[in-house]
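Down below are the structures I want you to see.
Coordinate-derived values only; no laboratory data. This is a predicted model, so every value here is computed, not measured. Cβ atoms are built from the backbone, for glycine too; each structure is taken alone.
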Structure P
């Protein structure tokens, strides 16, 4: 896969479509698996890592996904390419930074990826736009069953699937939904949201996963319990209860802003439009902050002739690695800030 070919557009999972897409950016389900008879990656010899890599690569590249799949050798990739894959949510930061022999298999539409030799031997995931957890699970479960016909997984009759981290043991499932929650932040209700999430044993992370800040008011909500529960029950609870409740809180916060603090929210939206339409240099963090307000403005119908998918595109294509890959190579921070501002300016002034 030539990364340059996919860096100029966004993946389908970030397209701004799907159920509840005004607030729910994407749904993701990931499974952690290990091959029986081999130590976990952290204790694995390079010889064993190479065997695991080839076994899984052969199976994954032979999957019938009705679309092309590509393989990238992550350990031999340049730093810019690895940063791009992280920004694209195709690999994790851990996978990018690991010293193991490792790779990733990516479907053409980017809605399926499989990391080989990350923390576990295999981590497969399906990503879809909006709230589509059942659809993610149906596809991922089918793929997992196909893989298991060729690979014997490390499994214990009492504990379930064995994983490198105890928090993944059992089902090995991670259900994750990315949400855009600007109104909860503006109204000061995020702390209540975080407390409620902790009470429900949920993890709350930033746009790029564990250890990252919630730039652009994006939050990833995921389960932390994988042992003693069925995969379908986790998916159902997320899809039918947890996410609809959070979406409801965000919608209520938006309504309250619109009714009680109309001038304040209008100022944030139009100030964001003014700065982004005219800035000559802008950092990644400031751009994300302002684009978040602009996205809110589009959803509140305060801004005409600008679509959610275009805003989502700006969020992703102005990330540092995307900018550099699309420009042909490494750029200084000042050059990135200038290019980012130009891209955003050109987009907004066309509408």
Structure Q
């Protein structure tokens, strides 16, 4: 997984002329660029816009960004279903109509986390329907399954000759949504399960990204357990940690040169919230099986203005956002700034 480099000795180059031709694997010098987005929920008030504009509509404001990278990954906060019954009593039940899966695929969102507190809102039938639609669309998923063993399995992709693995965990209630040895659901981050899943993937794949649904809604500060889990993953070989659930952005930590985005906030989320106005994309480039560069790209997700179609925050508003991110991130990084004036993460203190 992460390569820990020892400064190399400088060797003189000797050029030998011969008739032989040496083939060079160009993929060894290439970077792989990924985008990560926060919570996606496209039911409720968004349905009117989908029916009028089509299923590509929510993603069109960021399409130019998504299509310039190798892969985009998001947190799918709703089941895609027209059937199923709730298995618990709760305040909000989310679902989105079939067709969303093709909107995801067309926007280059080719992998989604299902480990969250709404994916079983319409029971095991709703979860199964979601997975069937995603399978047909060619969108990978992770973090949920027919039992705990399956929920702990990674989604895997090969990009430019490198293998990428994605694990998902939900630290949110209701407990009835957590997978067990004999029942379907999401992967809850029990310490032993996290260590086992992360360390095994770190050995088997070139790059490992771990996604967490965690923290408290509308809270821009991290809870101690989030920090503990993120560090646990990196200590066991994770190359990047991505968080979501609070609906607002949280700070970014650089731990052992590995970025932790504690919350990306909302992406396209079908609610009119006065709390959730700014979200964030994480743009991360990998080279030599580790993060080479990382960026925080702010989004306008205020639905009174964007109508469930997030757009990049205007350039004039970004300096204030980066200042805010450094404020949120200060206690996570011994007081130092980790986001530059251009939004790049300062990976080396």
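Out of P, Q, which structure matches 1.3 when distance in nm of label points 7 Å out along Cα→Cβ at positions 131 and 155 is calculated?
Derived from the structure labelled Q.
Work out which structure the value -13500 belongs to, where helix-only ellipticity at 222 nm (-39500 (n - 2.57) for each DSSP H run of 4 or more, over all residues; to 500) was derived from one of P, Q.
Attributed to the structure labelled P.
Taking mean count of other Cβ atoms within 10 Å over residues 147-154 as the criterion, which structure among P, Q has the greatest value?
Going through P, Q one by one, mean count of other Cβ atoms within 10 Å over residues 147-154 peaks for structure Q.
When relative contact order in percent (Cα under 8 Å, 6 or more apart) is calculated for each of the structures P, Q, which structure yields the highest value?
Max of relative contact order in percent (Cα under 8 Å, 6 or more apart): P.
Can you spot which of P, Q the value 3.7 was calculated from, given it is distance in nm of label points 7 Å out along Cα→Cβ at positions 227 and 299?
Checking each candidate, the match is P.
33, 23, 21 is what came out when semi-axes √(5λ) of the Cα gyration tensor in Å was calculated for one structure; which of P, Q is it?
The read-out comes from structure Q.
To test your reading of the models, identify which of P, Q gives 13.1 for mean count of other Cβ atoms within 10 Å over residues 83-90 when calculated.
Going through each structure in turn, the value belongs to Q.
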